[in-house]
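Next come the structures, one after another.
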Structure 1
Amino acid sequence: MLLRKFAGFVLIAAILAPGTLNAQVSRVYVAPAADIAKIKEEGMKRSQVMQTLSYLTDVIGQRLTGSRNLKRANEWTRDTMAKWGMQNAKLEAWGPFGRGWELERFSAQVSAPYSFPVIAYPKAWSPGLDRTAPQPPAPPMPKGSKNPPPQTQPNTKITADVVYLDAANEAELAKYKGQLKGKIVLMSPIRELKADFGGMGARFTDSELLAMANSPDPNAPRQAPAGGPQNNEAMQRRLARFVEGARRAKFVIDEGAALVVDNSFNGSGGTVFVSAASVAADIPANPMDFFTQRRLQPWDKDAEAKMAPQMTMASEDYNRLVRMIQSGEKIQMTVDLAVKYLDDDPMVYNTVAEIPGSDPTLKEELVMLGGHMDSWHSGTGATDNAAGVAVAMEAARIIMASGLKPRRTIRVGLWSGEEQGLFGSSNYVKQHFGEMKGGAPLFGPPAPNAAPPELVKGADYDKLSAYYNLDNGTGKIRGVYLQGNAAVWPIFRTWLAPFKEMGADTLTMQNTGGTDHLSFDRIGLPGFQFIQDEIEYDTRTHHSNQDVFDRIQGEDMAQAATIMAAFVYQTAMMDEKMPRKPMR
């Protein structure tokens, strides 16, 4: 604790000294105590964050990118913010993305040697079983009838033998040649489950927060791994997994498997972690091209022919089936899987709405906040990320309900396509603020001989002060990841002070990845993610069937919205924009 406080004191002193790294900001704006009290009163005693969250999760439900539920969420959040009095509430399109996908019907059970249900979920964008199931014969036309026969529904239910694909390499895979046609294939090994003696829920300890506060500057020079990325051990392991996965996926499709099943990679007690279906891909001559070349994605229309129907099963059920097969038991399963692809609109939408600025000059500048609205499909996307959406909306509502008049315009951005690669926010940033051409992609290493990165500014690049994001579950805010921007440290230290008793007292120079602030940070705009307590994010809810409203911590959500409101409001009140870190 002492080291963190000392570092904050040094940087607060630095902002007052001429010629320091904080010279971009001449004075830290601090809201009057009465304004902070209004924000706390509205946010903690009259919170509406849980009502917003419940409607998004319980009523609208899962919000897979490209689905009708996501579009409904776009429209509902737009209309809700407009009802609160926000202006310019609208949907902004990006794309084309590809196909939407919705689950129409699903059930799975073991049917022989005896019957019992299993816990499983189809993978997103998986084909249905209608192409592999036998179709019922068309009924005969009545004698003398001139009308066509009534249409029959495709048969989407199969009963088939279950095979365990116990193959770790290409030679072992060859043993299954000719044995998989029409079968249900178990693709994963058994996953050992252990008793949970420590409990799933956790908050950051003081020592963990102190370690974060004392973490080094991520912008400090670092030595690259010897021999370049091709000799990096972690990358080689990842590459090997890609190659082996592609080989196995292509093999089972070529062999005519009816359905592919894998083991949940995490969780226990019936929790299933499931995301997108796998697309079979040819292995390139240079396997490193897996990282740089564009491969078919499951939402691409051409990918359907290169996917088998797929589902993920809870580990307790999956492990049991493997053990039964290893004991010599012959197993059959009955599975019904009907899906619907949506090809009518390849575009997807972000929702935006504004609190207009009150300053005649500064109202043209922007402060943004948000989270991503899309989710996966087995749960209702509560912690990932209806929580962040509801908190951002609530933060804006708190500012308006408190009667505060920000000098700059405050804009809420609710993103889509985050789970597929930050598509919604990165397209929005490109449309409004600019893009970084060349250099490394957001994910993976740069292409060989890639051009050096070049910033191409958009029309509003110089209007944005900062963007604040929330997307790490249901935990309360404990501080802020600074993304290597040392110049904002004394500002945020001052703004956190009124919330120390609420548990928010940590600043870290660390970068944090995997969510929408990166779209802003990538082009040199101040984009920040708040530090949140873990709670059950990685152990139970993240991309799982347990990501539902009942796993949300209501008091934490109210605290998060209150702190976000205070940060956003004070950013909008500063004389100058938030300082930007040097572009690397």
Structure 2
Amino acid sequence: MKAIKKTPAFAFVYGQVVLFLLTALLYSANTFVVSIVSVRSAFADEVSRISAVSLKAMESDGKEIAIIDPREEGIFGEAHLLLAVNIPLSKLEIEIGSLVPRKSTRLVLTDGGDGQAERAAAKLKELRYSSIAILAGGIPAWRAAGYEAFSGMSVPTKGFGEWISVTYGTPTITPKELHQKLAAGKDVLVLDSRPANEYVNMNIPGSINVPVSELVYRFPELPVKPDTLVVVNCAGRTRSLIGAQTLINAGVKNVVALRGGTPAWQMAGFDLEHGSTRHAPEPWGKNLKQALETAQKVADRYQVRTIDAKTLESYKAENDRTVYIIDVRTPDEFRVGHRPDSIYAWGVQLVQSTDKYVATRNARLVLVDNHIVRALMTASWLVQAGWPNAVVLADPFAGVKLETGDRRVVVRGLNDIKLPRIEPARLNELIQAKKATVIDFADSISYKNGHIPGAWFAIRSRLAESIKKLPDSSNFVVTGDNPALVALAANDLAEFSAKPVSILAGGNAAWRKANFPLSKGFENLSTKTDDVFRMPFLWGHFDDKKEFEEAAIAYGDWELQLPAQLERAGELKFVGAPQK
């Protein structure tokens, strides 16, 4: 091919062509930017902003509503709306489907006025939620309107525990009084009403683990005489009060709640046990029959309804109503076999922390339990706690093909993430050779208590900011405790950094199982450690004894003031005062 002769005429034509192409390219780029801005503007326009006064009215109009606060838990716990459910932006795709299953549910997003609600709204639109509004001005605007903001976690149910104490006059005993009776050899039975995983961490010596929802179910199997003093204990107040009153409502005599729970016991100078596995046996025969009869009497007293499979199907067919089918049995029973359409919430925790499982207020809650007893007792408390549509499903497993294992959670886009996996041994080699930077997306408490040496702590929702603090690495490896969160965070990191990103196969659990070393403390922080709201009854949240005791006292004072604050707020009404 002959070379083209570059004459002046050619140069002119060539220049015009180049100029045309550049102009076209700039126009296209500008059009693209304008399009992006237009899309964002259109999105901002279609997501309505509502006032605090409007939201207050929506809370009491009787229609279904889910108020979602997408800030990190530690920030949420400092101040939030009473009825807001915390779903951190980092976990929104993972948790929203279970907490708000109906896509047309009225959603109102709240935050601190810092833009988190807008970010959450964009994600929810991608997830095809169709009725989204944002509280204009966030919590500052809510307060400016004269409304109450609450600190703490699961406040409605914590307040419910205090309501029980006041309404029923639930009797209590101090740690010192209990210790004296035990030391004197009195006939005392201490029942720890928490889930087994909490009980094994710390418990009062000699106590037996019987979670609240299992108390009436298992009580006939316990060594209780007419004069036995039954003491119900937890790691605070709520489950102690609900547990003690559960037995009293069931007709058991000589029942009291331990005032202040295990923190109060510990601060009184008494030792705790660790690693205990004493559990009450399951009932059978006449004891199971007795438990069912007792539970049915309590349920009838509080007008708990039992529905059949046909009624459930009619519920599920209603497009404008939400139905949660909740299995309240033990975790092991759920894994052995459960309804595919059910979610899991051990009854003890469903009453204690309803917002961890249900975000849509005024929804229908259908409780599942093969022996009915636990479902009836749990529903009796939910009805009183402001969930009048809590019902029990009769014969819940008849004709249903059951699934095994943990519930399968579908996360949109998760299967599209194809990042490479790396085994712990290979990661260890890379760390030794200083050829990898590890980013840990576990919660900050878990990170502090043990992480891969040199790993950086990060929070997914702040990854764009953390990138500026992370080392300029040519190879990132992402780890954590939640596989879905790890995969989503790794995908975000790959996009933000434009660097190779791998995922540690099996996460931190696999690293520990391989017996590789761990570091403790906050050695490498790419952001604040405000993702967890620290509780004095949660193991590992405090290292210093004085700090723990101060937190425990403050927590107790906070619980005691809740009834007065709830009264001022006027947003929640507990019902079903005790009937003789």
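Observations
- Of the structures 1, 2, the one that 1.00 was derived from, the read-out being FRET efficiency 1/(1 + (r/R0)^6) of positions 413 and 469 (r between Cβ atoms, R0 = 25 Å, to 0.05): 1
- Given 4.5 for distance in nm of label points 7 Å out along Cα→Cβ at positions 85 and 517, calculated: source structure among 1, 2: 2
- Entry that produces -0.68, -0.87, -1.22 once log10 I(q)/I(0) by the Debye sum over Cα atoms at q = 0.11, 0.13, 0.20 Å⁻¹, for residues 173-308 alone is calculated, selected from 1, 2: 1
- Structures 1, 2, by relative contact order in percent (Cα under 8 Å, 6 or more apart): label with the highest value: 1
- Source structure of the calculated read-out (Cα Rg over 2.2 N^0.38 Å, for residues 277-428 alone, 1.23) within 1, 2: 2.
- With mean count of other Cβ atoms within 10 Å over residues 165-172 derived as 16.0, matching label from 1, 2: 2
- Identity of the structure behind -8500 (criterion: helix-only ellipticity at 222 nm (-39500 (n - 2.57) for each DSSP H run of 4 or more, over all residues; to 500), calculated), options 1, 2: 1
Read-outs: derived from the displayed coordinates by stated rules, not from any lab. In this text, all values refer to a predicted model and were calculated from it rather than measured experimentally. Cβ atoms are built from the backbone, for glycine too; each structure is taken alone.
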